[in-house]
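*Asks:* Pasting the structures in now, so scroll down.
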Structure P
Amino acid sequence: MDGDSGVAVMDEIATSFDRMIRSCDDTVEEVQGFAMVIDESAAETMSSVEAIRSASEEVGDSTQQISAGTSDHESIQNLAGEISNLSATVEEVTASAEEQTAALTQVTDTTEERSERAD
């Protein structure tokens, strides 16, 4: 191997090595860019997860309020039914009292008539 051919081989090796290093640099830059995209996507995903969690909590609270309202509504309906039954009972008692008052009035009238005849 003479001097000139050794230099040419070394130049070729150096040129190949430089291309390899530039290729590695390009690859590292690509990986870093990809890592940044992933990092941004992860941050956006976390924001979305937080928004979903917050919305889920609001839905849960609303569901509990609706459930409580439904329970209150059922209680009010039950109470209305009981009041209706009580009202019907009061009407029956009133009707019965009116009948008894009418019967008592007849007895009183009859008693007064007999008392007047006896005098």
Structure Q
Amino acid sequence: MKYDIPEVTEYGGLAVVRAPGSLEKDDAERIRSIMLNCLNNGNTQLALDMEAVPYINSDGLRMIQDVLRQAESLEASLALVNANSRVLRTLNITRLDTQVAVYASIDEAIRQNS
């Protein structure tokens, strides 16, 4: 089985991890590992690009919470960008959108974090 690898791109001081799709169990674990690696390598501003994510379940929510806790412990920040309305609704219902910054675009995240 072929897995899409999440891509990491640097925009100034912002490391953006592009989720290749679903944030279910195995995908969420791969993305968590990559994001934690970014933090452990000294990135202090991290964003998860959710443009390709059709929906988010408890595995994805837990992954975001785990990465957020680690970022906060390292005095770093985490933002979510490009989430669709279905994902935004889930973030709102779970109130995760009150814990992590949510931006409509990478450009907006860069502006807010510079």
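*Asks:* Quick check: 0.9 is what I get for distance in nm of label points 7 Å out along Cα→Cβ at positions 19 and 91, calculated from one of P, Q. Which structure matches?
*Replies:* Q
*Asks:* Could you tell me which structure in P, Q was used to calculate Cα extents along the principal axes in Å as 32, 31, 25? Don't skip to the end; give the middle numbers.
*Replies:* Numbers: P: 171, 15, 8; Q: 32, 31, 25.
Here the read-out was taken from Q.
*Asks:* With helix-only ellipticity at 222 nm (-39500 (n - 2.57) for each DSSP H run of 4 or more, over all residues; to 500) coming out at -13500, pick the structure among P, Q it was computed from.
*Replies:* Source structure for this number: Q.
Read-outs: derived from the displayed coordinates by stated rules, not from any lab. Because the structure is a prediction, the values reported are computed rather than measured. Cβ atoms are built from the backbone, for glycine too; each structure is taken alone.
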